[in-house]
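Structures incoming, each one as structure tokens.
Throughout, read-outs are computed from the coordinates displayed, never taken from laboratory work. Please read these numbers as outputs of a predicted model, since none were measured by experiment. Cβ atoms are built from the backbone, for glycine too; each structure is taken alone.
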Structure I
Amino acid sequence: MPDKFLPTILGNTGLQVSRLGLSATYRPGKKTVHFALDQGINYFFGFGIDHQMTGVMRNVLKSEREKYVIATGVYNLIWGYPNIRKTLEKRLRQWGTEYLDIFMFLGVRKEAEFPPEAREELYRLREEGWVKAIGMSTHDRSFAGKMAAEGALDVLMIRYNAAHRGAEKDIFPYLGEHNPGIVSFTATRWRYLMRRPKGWPKDAALPNARMTYRFVLSNPHVHVCMTAPTNINQMKENIQALDEGPLSEEEMNFMKKFGDAVYQQKKWFM
């Protein structure tokens, strides 16, 4: 096993990606986006409202488009059905690019919310060359496992962390034949994985942020782990996880034990 988390190929997409991906959802500042670029981060995920990220990347992409992997998507609507092609056109304008690397159907809570006609429309966009790869983000592990087994999508964006390890049973065993790219989110479980859960001994150690990212990336099925810092100092700490590399057996056992304690708290979160 390598000492560091080095860039890898995102499943069957052929795209080379940094092992950490940056989201600017929590508005970390444009300096943070520039810092990530300077440190070799090349996977950027953004919603339509992430103006800090798109503001930086529009200028960067003018001269170095092929170096970066841009992932975005169309929102799953609780009521109604989104206009996928119109949203794609809007995202192209927002990022200032002629194509997107990954275009996803976002926020799928159950299979019925991502019907075959939506997938067919994504296939057409890929065939027409507007996007290189298509995917979805979801909390529905069984549906993600089904999509993986069928080879229906190029990329799956899923929840995976030390407290929520269900993907190891419901998704990862189904990746082999088609090898979709796996992008994980909520590595810190909204920072609960760095807080002392009820019943955890007061003198016992707590994980740091780097350990939560190292836990996720130590799983060979995960290609990219998303980080969503709120400031540049958090980004500086999180990126150190790449150099620290995979968890030792002792660290892995600790993270699983701590993750189980956090999971037992049954805190609600998205």
Structure II
Amino acid sequence: MLQTSAVVYCAVDSLLPIRGKTYPGFGDFSAELEHAGVPIVWVSSRTRFQLDAPRRELGHSHPFIAEGGCGVYLPEGYFHLPLTKAIRLGRFTCIPVAEPQPAASEALAELSEETGVPAVTLASLRPRELAQNLGLATREAELARHRDFDEPFFFAGNSMEDTERFVVQAGERKLQLRQNGALWSLAVGASLKRCVLELSKLYDRALRSHPTILGIATPDEAKELFPACDRTILLSSESSDTETPSFRATREIPLAVPDVWDRVLEGITARR
């Protein structure tokens, strides 16, 4: 592995929409980092199956973190290091942080029964229902429901009080709930911070140094990622209704400016 003084952790869900084109300039930005020998680790709430196509399209060959901090996925032969607690998932060696399925599925069923709050999982839907609920083509929808760790679901016409009771009970059981519009997901032991820590330890061992951990995210994605990073770049957006988070060593760059990726590159290299 080439020497580098920084490893970039980039939240990509806002930059790589499931339907539509990659955010302008992101592909060139990624190529520039590759040319400079700076690894870019994708951080996503999606599955490894959903990330296959964009990884091929952009030639992404570095590790990625999927399912909202459930696991770190390493391409074949990326680190020539002995790994503990690693599992094989498809083409990838995975460092699990959350408990693999069916742990989340079972926990969701128990929580639903305990609270009396019905939850409809993506796994239980027929292909046509799944596509309609997600607003995706059938193939894309199928990729969304095949999970290694977390369990996506909808609440079935519950009141706000029911949902709040469900969320409180999940917190008491130390389960991780995440909401994306009407869709929720539950995981057992997920932690984006731990994913970043585990992967960063591998980079430290492989490089025999401690590269700067640099995070890039929009306000909607920064809350979990930025506390795990040494330095951060916030891609601010006027369309986001999320309050701009405040973190140490953060540089804010408007995502809409024409030279956004040149500014991001400057922010990465400025203090390397």
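Which structure, out of I, II, was percent of Cα pairs over 34 Å apart derived from, given a value of 15?
I
Of the structures labelled I, II, which one yields 20.1 when mean count of other Cβ atoms within 10 Å over residues 13-20 is computed from its coordinates?
I
Any idea which of I, II comes out highest on mean count of other Cβ atoms within 10 Å over residues 5-12?
II
Say we calculate distance in nm of label points 7 Å out along Cα→Cβ at positions 141 and 213 for every structure; which of I, II gives the highest result?
Checked I, II; max of distance in nm of label points 7 Å out along Cα→Cβ at positions 141 and 213 sits with II.
Moving on to the next point. Out of I, II, which has the highest value for FRET efficiency 1/(1 + (r/R0)^6) of positions 37 and 109 (r between Cβ atoms, R0 = 41 Å, to 0.05)?
Looking at the calculated values, the largest one is I.
Using mean count of other Cβ atoms within 10 Å over residues 197-204 for the comparison, can you identify which of I, II gives the largest number?
II
A value of 3.4 was computed for distance in nm of label points 7 Å out along Cα→Cβ at positions 69 and 261; which of I, II is the source structure?
Numbers: I: 3.4; II: 2.9.
Among I, II, the structure yielding 3.4 for distance in nm of label points 7 Å out along Cα→Cβ at positions 69 and 261 is I.
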